[in-house]
Structure I
């Protein structure tokens, strides 16, 4: 049921699908920005630490510096390594040796898909039978 397109022929038009996806991502981003802004206003105006002793929110706010620093380090780590991968692949193309590029395989996505019955990736360990209808 969920794989049925909402409008006729929309499943055959990749440009329309990409535009709809981007449109909804923008809407979600605006809604999340508004939610975060209202949450910040709440923390500035209405948050009373005396009323919120020893609950989850107070404990999170007590450790906010550590949480933010760990998230910052994780974001920097992922960003620099992704940039390094892109730079490496661009340099390999520029030097005329595309066979030395580092190719990214989505192994975790393939593993999840194989857990749901797709056998074309060779992760047959999770399936009870390799002769099922998904072959």
Structure II
């Protein structure tokens, strides 16, 4: 049931993530299925080029970010998701990458073992931004 957050209620994601973190300390079988479902949902939605379900993708992305900050999801999940967005850096993938960085980018940068990887991904993102002719709303 922790997976079924309403897609329009992004304000509930930190509370759901905290609940998952607390429950995961007592019941070890809570986090792995939740993280795997979110990963499947993220990568399943990323396959479609014309994805009209931006709200659902942003919800999944923020949920992954919040779970990463609460150390429920391993940081590699967020890094893989960001890499997936950078592989096709157009349209909704730009919004999703920015949402992920807003949510857990600072945490990933300040964590010792993920700093190098997030730095290279950020450099890649800046190079892609300069190399492509993006809309004005993406440049800021």
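We did not get these values from a lab; they are worked out from the coordinates using the rules stated. Everything quoted here is computed from the prediction, not taken from an experiment. Cβ atoms are built from the backbone, for glycine too; each structure is taken alone.
Taking distance in nm of label points 7 Å out along Cα→Cβ at positions 45 and 93 as the criterion, which structure among I, II has the greatest value?
I
Using Rg/Rh (Cα atoms, Kirkwood Rh), single out the structure from I, II with the greatest value.
Comparing I, II, the top value of Rg/Rh (Cα atoms, Kirkwood Rh) belongs to I.
Could you figure out which one of I, II the value 4.9 for distance in nm of label points 7 Å out along Cα→Cβ at positions 53 and 85 was computed from?
Matching structure: I.
Out of I, II, which one gives 11.2 for mean count of other Cβ atoms within 10 Å over residues 13-20 as computed from the coordinates?
So the calculation was done on I.
Identify the structure, out of I, II, from whose coordinates helix-only ellipticity at 222 nm (-39500 (n - 2.57) for each DSSP H run of 4 or more, over all residues; to 500) was calculated to give -20000.
For helix-only ellipticity at 222 nm (-39500 (n - 2.57) for each DSSP H run of 4 or more, over all residues; to 500), the value -20000 is produced by structure I.
Tell me which structure, out of I, II, gives 0.95 once FRET efficiency 1/(1 + (r/R0)^6) of positions 69 and 117 (r between Cβ atoms, R0 = 25 Å, to 0.05) is calculated.
Derived from the structure labelled II.
State the single structure among I, II that was used to calculate relative contact order in percent (Cα under 8 Å, 6 or more apart), giving 8.
I
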